1. Using the calculated result 22 for relative contact order in percent (Cα under 8 Å, 6 or more apart), pick out the matching structure from I, II.
2. Kindly point out which one of I, II the value 11.9 was derived from, the read-out being mean count of other Cβ atoms within 10 Å over residues 241-248.
3. Taking distance in nm of label points 7 Å out along Cα→Cβ at positions 81 and 457 for each of I, II, which is largest?
4. 3.5 is what came out when mean projected area of the Cα convex hull in nm², for residues 193-232 alone was calculated for one structure; which of I, II is it?
5. Can you say which of I, II returns 5.6 when distance in nm of label points 7 Å out along Cα→Cβ at positions 73 and 297 is computed?
6. Taking P(r) over Cα pairs in 5 Å bins from 0, in percent, for residues 393-528 alone from the coordinates of each of I, II, which one would give 2, 8, 12, 14, 14, 14, 12, 11, 8, 4, 1, 0?
7. Tell me which structure, out of I, II, gives 18.9 once mean count of other Cβ atoms within 10 Å over residues 209-216 is calculated.
8. Taking -8000 as the value of helix-only ellipticity at 222 nm (-39500 (n - 2.57) for each DSSP H run of 4 or more, over all residues; to 500) derived from one of the structures shown (I, II), identify that structure.
Structure I
Amino acid sequence: MNLARYLPALSWLRSYPRDLFRADLIAGITLAAYLLPAGLGDASLAGLPPQSGLYACLFGGLVFWLFCSSRHTAITVTSAISLLIGSSLAPMSAGDPSRHAALAACTALLVAFLAFVAWLAKAGSIVNFISESVMIGFKCGVALFLASTQLPKLFGYSAGHGDFWERIGHFFKDLDHTNPAALATGLVSLAILILGKIFLKNKPVALVVVIGCIVAASLLGLESRGVKMLGEVPQGLPPFGLPAVSWSDLNELLPLAVACLMIGAVETAAIGRMFTAKHGGRFDSNQEFLALAASNLASGLGQGFPISGGMSQSLVNESGGARSPLSGFIAALIILVVTLFLSSALHNLPQPALAAIVLVAVAGLFKIKALIHLWHGYRAEFIAAISAMVGVLGSGLLRGVMVGAIISLVLLIRRASRPHVATLGRIPGTRRFSDTARHEDNESVPGLLICRPEASLVYFNIDHIRDQVMAAVRDSATPPRLVLLDLSSSPHIDLQATETITTLHRELATSNIQLQLVEARAAARDTLRREGLEEKTGIINRFTSVADAVDAFVKGTP
């Protein structure tokens, strides 16, 4: 059994240059400094105690580096998945913290199972079924929803419940309950984080804020002034094992696990492709499914919750000088040390400071420039992005994910069902032909109409293609005597398409117009011949080009 096939780390470790270790060590320390506050903040979004975020980053990080194909991707808790977990599990747990934690861990195990099945099925391409425009809208919706959950904490009072509109209404309604000390703590933290984002990009400014706020809370007695603290963070490792859930819970958790996997797989693949394009190497989207399966399995067994590749964390890892996935392992070891010996020091972390960290982290999700770009150049995709965003804000994150997936599939089907049918003309001075809609100087041939469908001819688009050809016939200045159907861009033709082409042949024949098929691919030729199209439209071979057919027509022997 070739373990290196499943564990890419075994391959590159054999030839790992020792002089790279220093760079990976520095990157690992920097990454750990970024992961620690992110783990604490995202655990609160998931409705879980802070140690759950540390456990997820710890156990996931200890195994992800062994399986991943990307050398810079950092595995972590993410705001989108954390909020999805928190909002979806709250009704199921009914206020029971231990049940909430068990359900979250079980969701991670389900994500691991689904990711493993996806890896076995080599379903790496599935991540392409959610379009980038839908992901832009989804992330914008997540950013706004997250803001509605964290703003009350920043102002020092409890957050509301329900969807975005209910939560934001609660925020404005209860502004008179603002705690001045909490607001001051939150605003100072927010200012430092924003300045750090501007002037100290990809530096662990959040860790400085965490340490500074813990010191300030202890010296100034902020807890006695009504500022809520993070509270007790258990020291040491949790018991490793299966969460206490029933079989009936699995059925209810399955849609949530699917949504978490969809978000995690898309984000992890996007990160891997970005770094591969930048640094070279080979990215394997199927292998990332195996890495997600292993890391979520470890997280679930270690009382964590679903995790995936994190964009900002991965950028920090890269900018810290990472040369291999070993930096992620080093970061996990540092989190292990904190969990074993230093977690009690986190007790006096003010929650407004944690809210500020989360708000700055999720601000990057709201990509207004991307929305403006879609508005100016891609109106249909802009509508899809806004629909996904509204779905998140109005129906919650879980339904928002489903809305986004459905919109992506609808867009895909719409594009596939309405392919472009080009009307061709001769490029002046050549024997080549191209789309006259793009090149108005192309020369038409009197009495001849050349159409080229730019897609396979299948059951769900053939009626559109037939309608486009007939519309081109009707719009011709003079009725053509021959319609030449160029099939060079149609690698596949199914049974219904051949029947519709036969119908098109009959419709044209009633107007004394001949139909001829040229440049069909091998598989398409076989289908057309099998269904008897040659007897109706003439010989279909691999020798006659569009130019040959045009020459024959001009000579009077079509």
Structure II
Amino acid sequence: MLRRWWHDAVVYQIYPRSFYDDNNDGIGDIPGIISKLDYLKELGVSIIWLSPVYQSPMDDNGYDISDYKAIAEEFGTMEDMEQLIAAAKQKGISIMMDLVVNHTSDEHSWFVEALQSPDNKYRDYYIWRDPATNGGVPNDLQSIFSGSAWEFDEKSGQYYLHLFSKKQPDLNWDNEQLRHDIYNMMNWWLDKGIKGFRMDVIDLIGKDIDKGITGNGPSLHPRLKEMNQHSFGSRDTITVGETWGATPDIALQYSGESREELSMVFQFEHVTAFHDEQFGKWKSKPVDFNVLKDIFTKWQLALNDDGWNSLFWNNHDLPRVVSKYGDDKEYRTESAKMLATMIHFMKGTPYIFQGEEIGMTNVKFPQFSDYNDIEIHNAYQDLVDSNKLDHESMMEGIYADGRDNARTPMQWDDSLHAGFTTGTPWLKVNPNYDNINVEQALDDKDSIFYYYKHLVQLRKEMPVMVYGKFKRIIEQEQAVFAYQRTHENDTLTVILNHTNQVQHVKIPEEVITECGKVIAHNYKGDNHIQHHELVLQPYESIVYVNATV
């Protein structure tokens, strides 16, 4: 495998609106990020994935872009952005920008022009269809944000496609000029010094609407190859695609070394496995750890020799990891560290979402009106107002899986609004900020923060952690996940208890011989295998390296 600069890197995702507010208008901004770069350097991350800061009417918090070459006023200026790129580089941190090119805002100049007439040059930059024979929508495609994916334009008598909000019209990737306008824009940003892109819902750009195909369409991979060829392919960049429908075979098409497409993809099987068949995440099933183990094992084995995994628990669209997969009350610290251990020792690139490194949790706002997210509001209208779900059930779904769980402001200290702003925050702060915050974490050498820092540093020091082959072990232990990574003469053995109960684990002799020094442990003190048995405390995780290291 060719070695890349980002192979031993850890990525930190910043949701700018919620990270740090420098000018105290209640909205996080780019100067706020610059002021916290020393914090990120202390954590040890090498790359910042920056959620969109482009000019936008903010219908979907910046994922509706009206100008790719301008910065949203609430986030700062282009000069601020250039300063962020330069200041981060000085501290050894690269910037990976969010690339949203499945759709634009309806306020983008392309769409404004497209509305002028069917003959306009930019009309074909978007996807238009005549009404059905009955005068209704062209077909039954549904928006991911609820309701029909078609919006009627009275002036022209046609419908345009929007797989998300009606203010997010889908781009027509069959138009060659559009594609090259996008590639030129990508190069413009790369010339400014960014080191790559996270590509929002990139699996939708190969869609075939007339056949009802949205994700993983027939032209997807030719489009990505062309994008690679005309933009980042000749540069030393990191690229990751958001691909909700990816299987391991599809992921290899994106990220195989000979494919010349992307560095890696985000796949979401560990998320969607627990969605309800009818109501999706709004009525999700309890997490089954054995299902979770099988999913991670499948992906590790499938991409063992080719391709590359992204390793993540949460992001701006997902609930907080310790609330979803751990115990955010009695064992918050222990389970947060265990979950970090589980993925950071796997093969791939780990991603940390802001606040994850201090164990931030989901939130339960007392009023529905406290929630900001367009997806939550649209889903509520679709499900509750039509009596498909009652209010209480819908609120439980929002508490468990709503996107605003991840978007509450970063908790910096125990002062007003968690030190995020002295103004009025755009979204309420989680009330538990008085005992979960950065200041407290930095003062406690046993905190979740310092555990994450340790894992980040180990990845830089140990090639086996980066390139080692994955093998699952001790599979008969239902409450435990155990695996090994081997590279040249080195072996890591990772053993994790995913329950709130003490577990007595039988350790085979061939595993014991590889268990030398403990290099990561989320409990104080040592834990030794005695008489072929390892006693694990609730949510305990322990990682051994063999004696040759």
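1. Comparing all candidates, it corresponds to I.
2. Details: I: 11.9; II: 20.1.
Derived from I, not from the others.
3. When distance in nm of label points 7 Å out along Cα→Cβ at positions 81 and 457 is calculated for I, II, structure I comes out on top.
4. Details: I: 3.5; II: 3.1.
Source structure: I.
5. II
6. Structure of origin is II.
7. I
8. Answer for the origin of the read-out: II.
No value in this document is a laboratory result; all are computed from the given coordinates. None of the values given here were measured: they were computed from a predicted structure. Cβ atoms are built from the backbone, for glycine too; each structure is taken alone.
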